[in-house]
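*Asks:* Got some structures for you, see below.
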Structure P
Amino acid sequence: MNSISHILNGDALKQGFPKRIPGELIIVRECLIEGDVSRRDLDGFFASRISWLGEAYNESRENYKRRVKQEFKKILNLDKKSEINLWFEEDLFCQVNLWFVCYLLKLIDAENVYLIKPESQDRYGFGG
């Protein structure tokens with residue numbers, strides 16, 4: 001294995017992520033349960049998301065490209081032999097984002113992927 005990466009669903013999880021755990025952090029900053037996700041090609045998908053989020057939430061194109069799309073590009077640039085840990089909970093918001101991340105990992109033929117879930121059914125999930 002070449003490296004270790006942790007794909008986290010959101011900045012809130014990043015804030016509480018233990019610094020003692022080694023590896024690169026990749027943050028998913030999307031809300032794929034809302035808006036248009038119908039485009040099959042990635043360039044079209046990202047263009048559609050930028051447009052929709054700009055209209056719905058006044059999100060700037062530059063901010064989306066820098067803070068959201070760039071993180072997805074990190075996933076696409078991972079070595080397929082890297083250890084990839086997915087930190088997602090079981091609610092619909094997390095699961096839809098997880099499905100998209102799994103799609104990206106399939107594109108790179110990732111071989112060492114692990115799902116990390118909260119230890120208990122605490123209503124606060126990882127925050128608990």
Structure Q
Amino acid sequence: MKKRILVVDDCPLILSMLFDMLDLFGFQTTGASNGHQGCQLVKEGCYDLIMTDLNMPGMDGVEFVKRVRQLPNGEQVPIIMLTGEDEQSRLEQAQNYGVSTFLGKPFQRGELKTALESVFS
């Protein structure tokens with residue numbers, strides 16, 4: 001059975017790119033265009049991994065992670081945060097809420113594969 005990954009990002013291009021790469025790696029993907037939609041999907045189903053953008057309108061990635069960790073289906077699931085910024089205080093805050101690892105934007109397929117291997121090893 002394929003591992004299920006939820007991808008939450010407000011950029012359709014990033015969602016499409018991640019779907020293509022994750023499909024090549026053999027994962028089943030579900031997408032959400034914002035944190036509210038992502039939380040609803042976590043309430044409704046179980047995922048082996050969540051990938052979320054840090055900067056999103058409405059609910060940023062830090063708030064999304066905080067809320068996911070309060071849900072029964074989200075307490076233990078690994079989370080990879082995608083970010084193009086290096087503001088250390090926000091990254092530390094995300095890590096304190098339970099982000100497993102970070103993946104800098106823009107990223108290459110090899111970097112994504114390494115991040116996935118670190119989470120699933």
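*Asks:* For structures P, Q, which has the highest computed value of relative contact order in percent (Cα under 8 Å, 6 or more apart)?
*Replies:* P
*Asks:* Which one of P, Q has distance in nm of label points 7 Å out along Cα→Cβ at positions 41 and 89, as calculated from the coordinates, equal to 3.1?
*Replies:* Of the structures listed, the value fits Q.
*Asks:* Here helix-only ellipticity at 222 nm (-39500 (n - 2.57) for each DSSP H run of 4 or more, over all residues; to 500) has been calculated and equals -13000, so which of P, Q was it run on?
*Replies:* Checking each candidate, the match is Q.
*Asks:* Taking mean count of other Cβ atoms within 10 Å over residues 17-24 from the coordinates of each of P, Q, which one would give 15.8?
*Replies:* Computed on structure Q.
*Asks:* Kindly point out which one of P, Q the value 6.7 was derived from, the read-out being mean projected area of the Cα convex hull in nm².
*Replies:* On the way: P: 8.1; Q: 6.7.
Checking each candidate, the match is Q.
*Asks:* With distance in nm of label points 7 Å out along Cα→Cβ at positions 9 and 97 derived from the coordinates and found to be 1.9, which of P, Q does the value describe? List each step's numbers first, then the result.
*Replies:* On the way: P: 0.7; Q: 1.9.
Label of the originating structure: Q.
None of the figures in this text is laboratory data; all of them are computed from the coordinates on show. This one's a predicted model, so the numbers in the text were calculated from it and none came from an experiment. Cβ atoms are built from the backbone, for glycine too; each structure is taken alone.
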